[in-house]
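Take a look at the structures listed below.
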Structure P
Amino acid sequence: MTVRAFHTNWTRPFSLRNPSSPYAVEPFELLTTALSALTWRRENGSICMICDSEAARYYNALGLSFLWDDGIHPLLDTIPHDINAHAFWAAGKLYALSVLPAPCVMIDTDFIVWKPLAELLSDCDVAAIHREDILPGIYPNPQALGCAHGFDFSAFDWSVHPLNTALAFFGSDAFRRYYTDTAITFMRSAPDADNVLTYMVFAEQRLLAMCAEKQQVRVTALSDLPSLFDGTQQGYFTHTWGFKQQMCEDPSLSDSFCRRCATRLRTDFPADAVQIAAIPTLAQFF
């Protein structure tokens with residue numbers, strides 16, 4: 001079984017944080033994006049990039065558009081401006097998912113799948129990389145989400161553990177539509193959201209689990225957090241999320257990581273590595 005996947009890049013949050021800076025992505029993020037796309041194509045199926053026009057221009061100018069065999073689709077310019085891009089910085093993922101039919105896999109650009117997933121996805125309607133603990137500072141009670149007006153929090157089971165969506169599979173198109181409709185309704189109910197973590201992870205991760213519980217769909221967690229980071233998940237996945245801040249703060253860590261990525265690209269994808277090595281900001285690592 002092959003499954004269509006998609007990456008997402010919505011640049012409006014970057015522009016809000018950096019109003020006088022041209023859009024750019026760190027080298028380590030570009031290299032993990034390349035590995036994420038190329039390994040998905042090798043092991044699991046096609047992949048596209050759903051983004052806005054600014055991101056499309058950026059990837060095309062760098063010469064990276066070849067990474068996505070299913071194309072670059074600048075569909076996110078239409079995200080309504082009543083979406084608070086500061087609080088809902090990953091809203092692009094939910095809008096991208098709302099237009100891509102199931103079956104599909106939503107995968108972050110810093111997440112790499114090294115092996116075929118077909119066997120792991122065969123008996124579920126929804127899968128995510130792992131469940132998350134309900135930590136009050138990250139997943140608070142509904143009273144802490146008071147900027148959301150008119151959203152019916154009482155319709156959901158608050159005891160179900162959230163699903164991390166660094167990778168998420170949707171096998172049911174009816175559920176995909178229900179989840180994205182619900183999440184987008186929540187985001188549009190909170191234009192004045194005042195927390196950059198809790199509102200986004202509720203919309204993206206806690207609501208996914210709550211919606212799945214409410215609809216009684218079959219859910220699979222593909223790994224767990226300890227296994228993901230200690231290497232006992234049998235070599236399936238790499239997620240650099242927890243390491244990125246360290247690389248931003250320590251150039252030597254970033255340099256070492258980028259060189260390891262370049263080595264892996266040269267080994268696994270030699271023809272593609274030649275094109276990537278021609279990019280001025282990445283050439284030094286090859």
Structure Q
Amino acid sequence: MKINKAVIPAAGLGTRFLPATKSSPKEMLPIIDKPAIQYVTEEAVQAGIFSILIITGRGKEAIENYFDVSFELEKILEERGKEEELKIVKEIARMADVFYVRQKEALGLGHAVLCAENWIGKEPFAVFLGDDIIFAETPCIKQMMDIFEEKNKSILGVMDVEREDTSKFGIIEGKKIDESLYEVTEIVEKPEPDESPSTTAVVGRYIFTPRIIDELKNTGKGLGGEIQLTDAIKSLLKKEKVYAYRFKGKRYDIGDKFGFIKATVEIALKREDLRKKFYEYLKELLRKY
């Protein structure tokens with residue numbers, strides 16, 4: 001089956017970026033001149049997914065406004081002859097069909113995905129976590145979609161992490177199929193380093209069969225009093241195979257302040273309009289430290 005739908009949970013409070021997120025959704029914090037949520041949305045579109053559901057919460061109206069048509073802004077840009085800016089603004093509203101569901105209680109990632117139940121129906125779907133921006137020659141989710149077309153089972157995007165960082169991730173154990181693919185045999189949510197079954201960590205890209213919804217409905221509150229997606233995946237393992245794919249590409253954790261800075265610096269150095277001036281500035285700055 002083809003993946004036609006994507007879910008982006010975006011209801012979190014963004015407490016790691018207070019006070020900026022007191023009145024602005026963390027998903028709208030800009031990396032240079034583009035909000036974080038646009039990067040993951042563009043990845044979905046580049047992979048051929050044009051139907052996207054964003055799970056929002058209280059105070060997230062700015063996300064909905066961002067992907068909507070802005071008649072007043074477009075009119076002003078047109079009148080002022082700002083054709084390039086007008087093109088950019090119009091493309092944002094046209095890039096995909098974006099829908100919204102509000103998560104009314106802060107009950108965790110698993111609950112956020114469960115909020116998409118009626119919209120998903122009986123179709124397989126992708127999940128993107130907005131804190132993870134991944135740059136790759138072939139979009140990360142497209143790499144996973146290719147595996148799904150072969151296996152028709154849920155696929156988890158994974159990467160290797162340092163053992164001392166396992167307590168920040170869901171960690172898998174699995175049977176190695178090839179250099180990049182595993183059949184998952186176990187998954188543990190944020191294990192302590194000395195208890196972690198491996199250093200292969202799940203990051204913010206998933207493809208699920210619709211059966212994950214049934215598992216989420218039967219999953220009680222877990223770590224932190226939340227409905228954990230990891231617990232539902234663990235339950236799913238008893239019903240059908242789940243695979244983990246070590247994607248090709250570079251991942252930035254922009255939910256972390258240092259990760260956000262790294263993403264900003266490296267993206268700036270890749271941009272034709274900024275690279276030379278920014279590079280010279282960094283060289284001059286580093287001489288002072």
With Cα Rg over 2.2 N^0.38 Å, for residues 89-152 alone derived from the coordinates and found to be 1.35, which of P, Q does the value describe?
-> Q
If you work out Rg/Rh (Cα atoms, Kirkwood Rh) for P, Q, which one comes out largest?
-> Q
Could you figure out which one of P, Q the value 2.4 for distance in nm of label points 7 Å out along Cα→Cβ at positions 241 and 265 was computed from?
-> P
Comparison of P, Q - label where distance in nm of label points 7 Å out along Cα→Cβ at positions 41 and 145 is highest = P
Suppose you compute helix-only ellipticity at 222 nm (-39500 (n - 2.57) for each DSSP H run of 4 or more, over all residues; to 500) for every structure in P, Q: which one lands on -10000?
-> Q
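Figure out for me which of the structures P, Q the number 4.0 belongs to, where distance in nm of label points 7 Å out along Cα→Cβ at positions 17 and 185 was derived from the coordinates.
Q
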Could you figure out which one of P, Q the value 11.9 for mean count of other Cβ atoms within 10 Å over residues 81-88 was computed from?
-> Q
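Bear in mind these aren't lab numbers, they're just calculated from the coordinates by the rules spelled out. All values derive from a computational prediction rather than experimental measurement. Cβ atoms are built from the backbone, for glycine too; each structure is taken alone.
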